[in-house]
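Student: For reference, the structures are reproduced in the following blocks.
Quick note: the coordinates plus some simple rules give every number you see, no bench work behind them. These numbers were taken from a predicted model, which means no experiment stands behind them. Cβ atoms are built from the backbone, for glycine too; each structure is taken alone.
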Structure I
Amino acid sequence: MELLSPVGNFDNLIVAVQNGADAVYLGANSFNARANAQNFDREELKNAILYARKRNVDVHLTLNILMFNDELKEALNLAKFAYECGVSSLIVQDIGLALELIERFPNLPIHSSTQMTISNLAGVQLMEKLGFQRVVLARELSLQEIAYIRQNTKMELEVFGHGALCISYSGQCLFSSMVGKRSGNRGLCAGPCRLDYNLLKNGKNIDYGYLLSPKDICTLSILPKLLDMRN
């Protein structure tokens, strides 16, 4: 089992590595689902990979948004740069980009992002057939669903241990796009589900509060059950 930590800047990276993370994932200045975070420019990315790999910590780079046609060349150039710097893998949402990466960089592991919402065994088997090395499962799965997938595939699986849930399958909600022209599939979700709302029935207010906001993930209490799934 691998403990994987997100890092948003070099200070975060140092803290994660020095406190026992087996691996980290991070985004460059483009093509990642945390577009408004600090992220890493190319020189910082190179130094981050060097720092982590010298300490036997893997670095996974996120290219986890849906791409427009005119962005593919730049995304592939970023992937090439990361590959040459020694990145451990790329985490990808866009299936077209992923297939191109698998073809161009056969020695570079490609992980299917949780944004791909792989939520069942058939999805995992398809990712394996296409050449992915790891599937980051949809965050909405139950322990029983994760266990069933684990028992029926040899594919590397990753699950979130902590963090935000989406009101929809992550990345598939268009609420932010509709009300604010900011797409979750482009790393720009404004989180409108986190706001408070009135619930009306026949024109009358019958409820008020954070009616669309899901509880977030915290698996500390069920970690032993996740550990039992390793085999």
Structure II
Amino acid sequence: MEKRKILLADDSKLFLEMERTFLNRDSFDLYTARTGRETLDCAIKLQPHLILLSFSLSDMPGDEVCSAIKKDLGFSRIKIVIVTDAHGEDTLTRCVDAGCDGIVTRPFDKEKLLETVQKLLGETFRRKPRYRVHQPCAVYLEREGVPGTMLDISEIGCRIMAEDSLAKGTVLGVGFNLPDTDQPVNWNGIVRWSVPHRGDGGHSVSGVEFMDTPASELEVLQDILAAMPNSSHL
């Protein structure tokens, strides 16, 4: 799977490190720029898939940097999310007029940032389509079962909401019924990413990649997913 290149453009080391931490995933290669000019140079050299661009750079406003990139037909495909501390209508209008693909305001909501990035890049780095299921499941850590909810599923993994935080790299078992059936399965997986959930109970949401899935059960899942309505496709 090709990694997606993300350029983080900010003149604050603190915010750059924060963004690095939030976006530290196997799917991404992260690069940084500290000024508007450096951002433009990196856009040409790297041709990143996405730029997380501060509105308040030291040498030129972020909306001007965005506009310059979007007006260049050779680089207009680059997705740009402008990060701003200001919530005023004038600032938001400038960002929209510059042609940005998304706006994120600080202080950061980690989950919101990840959702924005995934929305813009999801179709390019997902290997298999995901389908909404929202059904009970059990997460097994060293044989101890923890109740959870499977939010969606694909042939290669799922998203799980659970009370316990699941650290990246954790190997676990997932017990659930195949969607729309009474057929129970117990599959192994590894946590590829995890973010806090701001809903009731302080749950976390984790992305799990399946490992060593039994071929016969996988074939059943493939048939089920192929028959699912378009409304459940994420």
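Student: I have 0.30 for FRET efficiency 1/(1 + (r/R0)^6) of positions 63 and 223 (r between Cβ atoms, R0 = 25 Å, to 0.05), calculated from one of the structures I, II. Which structure is it?
Tutor: I
Student: 36, 19, 14 is what came out when Cα extents along the principal axes in Å, for residues 167-206 alone was calculated for one structure; which of I, II is it? Intermediate results must be reported in sequence, preceding the final value.
Tutor: Numbers: I: 36, 19, 14; II: 31, 25, 11.
It must be structure I, since only it matches.
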